[in-house]
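S.K.: Several structures are given next for inspection.
Please treat every number below as a calculation from the coordinates, not as lab data. Quantities reported herein were computed from a predicted structural model and do not represent experimental measurements. Cβ atoms are built from the backbone, for glycine too; each structure is taken alone.
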Structure P
Amino acid sequence: MVMNPLVRAVLKALSDVSINVKKHYRMERILTRAAHPSLKLRYDMWDRKIVADGFSLPVRIFSPRQQRSREIILFFHGGGWVSGDIESYTGVCADLARNTGRRVLSVDYRLAPEYPFPCGLEDCYSAARELFLHGAASETAEGRIILMGDSAGGNLAAAVSLLAADRGEFRVARQILLYPLTYNDHTDNSPFHSVSENGRDFLLTAKKIQNYQELYIRNKTDLYSPYFAPLLSDHLEGQPKTLLITAEYDPLRDEGEAYGKKLRQYGNEVQIVRIRNALHGFFTFSSRLAQVRSCYRLINQFLEGVKGNER
């Protein structure tokens, strides 16, 4: 789909003046929170702590006013593992609870570069383990908990599912991955066309992705870990039933779709849908937008077990 030329020109201008995340990641955090005020009084929510391995992990629970299911969505926020938190994602998670009729538990995992890979991932895994083994104390807990994340949070959700399968402590039955990062190369050498096609003029640039990665990893060896880049995994048997949603104008589009296809090759049930005329991060935009409404329709179909149409 061809984007409106005026919109494209504005996006290009904004992309050209974006800050250097690697040098100014603290400013990136401030701007991210300022762009997404939480407006707490609008929502039914509670702050709690999960204590695991001697570390107290903040989580925020959102309850829909009209609950349609006892299922719980465990949500990992985006922000390149460097910015974003439960404050900046409060509105997103409240909308998620309201639109799905399910409780949402948002995890405030530790951020890089102060806490590099795999600190944030281990935080997310600890939250999942606590919820699966203790927080939803029921023989049906496995089927009641859905992992979900957007962007870097989608990467973390996929990695938690891989860790769960490898460690054998619990089993993830379903996951929702929104435009996840799944690969380790976003330079001009990337094998994915979307990096060159969408990596300069659509807000999230290939250079910004590289900066995020460099802040997240401890050393170059981490780039080849499947828990950093899930697409590198060759042990994908028994992964969750997956809804994988990508955005048309996103540099991460092709690698996300490639991960979904690779999951299928290993016998997993996967639905891959590309949202037309959408940018990376669109799920955090107003729920009135057509792309966000389409995303919620797909999410609810997935949660209710209805097979949606792939695009």
Structure Q
Amino acid sequence: MRRGGGLITAMDLAQYQARERAPIRGSYRGYEIVSMPPPSSGGVALVEMLNILEGYDLAGAGHNSVTYVHTVAEAMRRAFVDRARYLGDPDFVEAPIERLTSKSYAAELRRTIRPDRATVSVPTQVTQGLESSETTHYSVVDASGMAVSVTYTLEFGYGLGAVVPGAGFLLNNEMGDFNGLSGVTDTTGLIGTPANLARPGKRMLSSMTPTIIAKDGKLVAVVGSPGGRTIINTVLQVILNQLDFNMGIEEAVTAPRFHHQWLPDVLSVEQDGLPLSTVAALEAMGYRVRVGGRQGTAHSIRIDSRTGARQGAADPRDADAGAAGY
């Protein structure tokens, strides 16, 4: 680090300690949602979005219909604004997590969503890093029903490109998950809010959203995905597909996805994800729609409520993914 002009010292590394934190908990249509707490933003954002969406008849709207995409995208947009405003390492930032994950706050946000028009995302909604695609997720359920949902990130494959002499390993570039420039939030998606600015000893914000779904104390599903900021919205849609549209786990994981993260103010839709007529209708509502690519690889497990059988779904977006039972 000294050779490369870095800021980290041997003392910084010596003082680093792992932290065990209580998970974020919420509920959605009678199901218990348990997910990752800060310094990941995933669990808070996921519960916030589910709370908003609980007030809508999503199944009645139709899966990936204009109304459905609009409603979910607006919930995404609002959760990502709060992500930028409040969330960071809880050792440094006192985020209003209880409020953000409350049903009453969701009701307030729901009233700001127009049924016929997209909201406009602008940097002035907050007072004033690019995440890579090198994240991995896996879901596990054992013979006794114990479940684990794990997301971990490597950032870029070769880290920051520096090798420790004589040690043979690369240094990572996780520091890129801090906000880059203080006070600089712009329409390209650059966030400069203070909650996630780099400080000595501070952990950077992530979007990892490993999640367990339960009902009446019994395991229902284990969900997660890689994909930078798209992770949160990928997990959201896999949950909605199961709980609102009664999809099996394979169908829920395979279904087309979309993503809105407030800034840049773009609704990203997977290639062939929505009919052209739906895209045109969304554009008429004020959305800037970008079609192309793939979103996440949500390898997940569902428990059959009748038989207790574990049903694994490897996301077809990942060529080397797999599901196995032992």
Structure R
Amino acid sequence: MIVAMQEGAEPEQIQRVIDRLVTMGFEVHRSTGERQTVLGAVGARADFDIRDVEVMPGVQEVHRISAPYKLAGKSFRPEGTVVRLKHGITLGASQVPVAAGPCSVESRDQLMRAAEAVSRAGAKLLRGGAFKPRSSPYSFQGLGEEALKLLREAGDKLGMAVVSEVMAISQIPLMSAYVDVLQVGARNMQNFDLLRELGKVRKPVLLKRGIAATLEELLLSAEYIMAGGNYEVILCERGIRTFETYTRNTLDISAIPIIHKLSHLPIVADPSHGTGRRDKVAPMARAAVAAGADGLLIEVHPDPDHALSDGAQSLYPEQFAKLMDEMRLIAPAVGRSVA
């Protein structure tokens, strides 16, 4: 951390700042120029708030020079993290695997039709909600363990890995028995108790960005999981809430290259939640691949007009198949491939 004092700051003010930094656990290096004193605070502590120093008398500005996330930062694994799943599926390598399926598992017939369609088109992961966090308590909340059994059945039959959302600590043991990737939804990105428990699980975690979260906050949430010893974290850009109302969210495509610069963790994109509109999913999926996404999450339903949740953003199977063909053309341009 660099603390630049104001021109003409009193010696007593400078000393008080030094004393404050020392009590915070930093080693302080002082540089006194002709007009200004600059303090360099060195230490491994990550949980400090620079505003504690900024408001002190005599301080002009404060800059954090090391990222607060140590394990999720690029320097922890400069070569990058590759998350390996069953059936040879990798995230963070040269391939861009696609997770596809319905927002919610509604019935065996619905799931099997969706799973067979997305598998036939080339999806390697089957996504589907068993426990659904809905804005309204009166909306469909999912089939629970029955849905997990159906997901596992479909995944095993078609040779696909399974990803589904975990909403509470109590669900972790149950879901771990059925799914290959535990998803943390946007609403739970800062559910730190849940993140800590997922750090104890030796199973990949897909962490979605919160609707109002900065990229630093996303990486700090990943840090909670990694601090528990689980380094298999997959980040997900699923759109943030802005002043724009035409789409459900604003899909932040720029987050993909930024995360690649800041972190070693793979990042996937969710254009379904990112736009909330079926006609906008394909363009944003193509853009995400071009921007370097390590994977995609796409909602596909055999009959989206009658879906129990998020039908407006779910692709028809034929639309998904067309999109997969388009992404196979785009990926090689950025040195990647879509299976």
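S.K.: Taking Cα Rg over 2.2 N^0.38 Å, for residues 163-226 alone as the quantity of interest, name the structure among P, Q, R where it is greatest.
M.R.: Comparing P, Q, R by Cα Rg over 2.2 N^0.38 Å, for residues 163-226 alone, the maximum is at Q.
S.K.: To test your reading of the models, identify which of P, Q, R gives 27, 22, 21 for semi-axes √(5λ) of the Cα gyration tensor in Å when calculated.
M.R.: Of the options listed, only P reproduces it.
S.K.: Could you tell me which structure in P, Q, R was used to calculate mean projected area of the Cα convex hull in nm², for residues 123-234 alone as 7.1?
M.R.: R
S.K.: P, Q, R: which one has distance in nm of label points 7 Å out along Cα→Cβ at positions 267 and 283, as calculated, at 2.8?
M.R.: P
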